[in-house]
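Trainee: Structures for review follow.
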Structure P
């Protein structure tokens, strides 16, 4: 295992499970008994006289076909071949984990499948659980999970390595694109952060931004944040470009990766500079602030929100579209800012945040960011923060 994890890109061979196939003529009742006798079995290959014919999954069998009253009496003696899925995604042994997930998303954009077969020369050679595939991707992105688990005696050294790797996965803090200026920072309260930020380019005139916050701290939260970031870029590579679709796909990834043990709030915005529009979707995250230069007002963008990522795998996320013109300012942040407390236990809060925005919106994003963090530190009377702090500021440049 150690040798395989040291490779640049893990393959699905490392997470593939051997499963004994059943004959397409086997009665449904007998196949159900096989599943009932093996709680960890999620999918079985089905073969006929000509070889591999398809698969039958535990979920399809028991929730789609056998969940109704008297279903076993109706289907029990029928051949399992009549119920199988005969068109699974075609993924071959040795396929990289990222490529495998991209193929799966193309075949099943909603990521409703919990497993898929590995096919070689027309035969099924194994089954891969989607949750295990995503964990393999998470390990490859962060390059640390197995090392941390295997080297407990050197945990502090390894966690420091993990912190640096996680920071290395962040994009540069400053960016200028399509007449937009961006500045961002992530400050860890512990070695591994559950916060994450990212930005991406869509065509020549659109800039996308994302800020997320996984519940808790430590390695597990950091791994979920990294998996969500990996899922975001896989979705972008597969053509998703709207905030709602990106959050929906990230939700699927977080749900199967965290197994409902952790939740992640996130907000995604795409700014179309040519159209002077901002499109935004929110998964339970703090509402962004928007400063409008035309009338010098500050608004909280609370027009849309949904469940945090990982709460419900079928969640959908609506979008709002608003004007974003020269001189306007968009501020995304994590709750480490508004929940920062003074020595008297009073939180910095949204009103102080909004007041700072009104007074300083004319500054550059970098100066705005530095000044805000200094103001929060002064309010708290401390140089460090008790929670992770992420702040991302985007300004539309004024015409010269």
Structure Q
């Protein structure tokens, strides 16, 4: 068979010592300065109608030449590879912007790169050229920083091509490795028996064939705590130590919600991929729905669920189909095909209904059944949605 090589990310918590944290802070700062200096040069060239400098010319100006000046001499204290990675990121940001402008890039329109401020989340990337390595005793050896302790939760399937060290808003450090690996299809299941439609929603997180996933409401559960923490933060004097502590308390609540949500989505998508040979998912207009359902919808993170599920289906050899968002899955009777189901905003409250043909439906289970039938016909016809 054809061997497909996939790029995957493996993220682990790292625990740098106090001197290593200082060195990492330098690396974060220098990478940010190089990005900003290069962006300023490109912007000036654009305003003066000059040719935009290439990445090689930029590297010479903002790294090699800059190190010789007294204002930027400290750039020499960090790995040059980390600084070059920052320039490559700028190049990618420009490429994405131009592709978005031309209309050749999928997804929402994106603007030009912007100057970076010192943010609560910081990152720096080391490629193979930086000669980072994993030592025999399982530490991550980084140039100019040393051997950092890593908490390994699983083994890396192959040698990483790059590592990004991330500091999040709560002060935790992570190492994110990019790995190239062959995809490993799971054993094939009986299509007719295991394929499933997935009806995503708010009252239930998702309804699949034969099971419902309840809404975890991670954000809603922490809302009271968050409100209290934010109130405390707003009362602290700017620049004070108490404000710094209060800001950290707010960041920790947000991080906890994000971690729980990510873990939940990972577990549910893995189970779905293991149990189903094919999945048919409604292509939701999440942005449009957010205007109506706001916080509740953001708490569900349905877009993240859909993206994760699609990536896992591709990796494990499962069929993934997006059903058109205008397909009336809730209004169709799955028994006779008549459009007699609940319609409009008022219809959202109706959870069960009876069709003119006499069939009584559970709203969500009926929608799943319709999505499954539509998904099957998309696969059978080989339509481009697959």
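Trainee: Comparing distance in nm of label points 7 Å out along Cα→Cβ at positions 112 and 312 across structures P, Q, which is largest?
Mentor: Values: P: 1.7; Q: 4.2.
The structure with the largest value is Q.
Trainee: Tell me which structure, out of P, Q, gives 1.07 once Rg/Rh (Cα atoms, Kirkwood Rh), for residues 168-319 alone is calculated.
Mentor: On the way: P: 0.96; Q: 1.07.
Of the structures listed, the value fits Q.
Trainee: One of P, Q was used to compute log10 I(q)/I(0) by the Debye sum over Cα atoms at q = 0.18, 0.21, 0.22 Å⁻¹, for residues 104-247 alone, and the answer was -1.13, -1.18, -1.22. Which one was it? Before the final figure, lay out the partial values.
Mentor: On the way: P: -1.13, -1.32, -1.37; Q: -1.13, -1.18, -1.22.
Computing log10 I(q)/I(0) by the Debye sum over Cα atoms at q = 0.18, 0.21, 0.22 Å⁻¹, for residues 104-247 alone on every structure in P, Q gives -1.13, -1.18, -1.22 only for Q.
Trainee: Still on this structure, please answer the following. Here distance in nm of label points 7 Å out along Cα→Cβ at positions 64 and 352 was calculated and came to 5.4; which of the structures P, Q was it taken from? Don't skip to the end; give the middle numbers.
Mentor: Numbers: P: 5.4; Q: 7.6.
It must be structure P, since only it matches.
Trainee: Say we calculate mean count of other Cβ atoms within 10 Å over residues 264-271 for every structure; which of P, Q gives the highest result? Let's see the in-between values first.
Mentor: Numbers: P: 26.8; Q: 15.8.
Largest value of mean count of other Cβ atoms within 10 Å over residues 264-271: P.
Trainee: Where is Rg/Rh (Cα atoms, Kirkwood Rh) largest, in which of P, Q?
Mentor: Values: P: 1.05; Q: 1.02.
Largest calculated value belongs to P.
Trainee: Given that helix-only ellipticity at 222 nm (-39500 (n - 2.57) for each DSSP H run of 4 or more, over all residues; to 500), derived from a single structure, equals -14500, which label among P, Q identifies that structure? Kindly include the intermediate steps, with their values, before the conclusion.
Mentor: Numbers: P: -10000; Q: -14500.
Going label by label, the one that fits is Q.
Laboratory data are not the source of any read-out in this text; all were calculated from the coordinates shown. If you're wondering where the values come from, they're calculated on a predicted model, not measured in any experiment. Cβ atoms are built from the backbone, for glycine too; each structure is taken alone.
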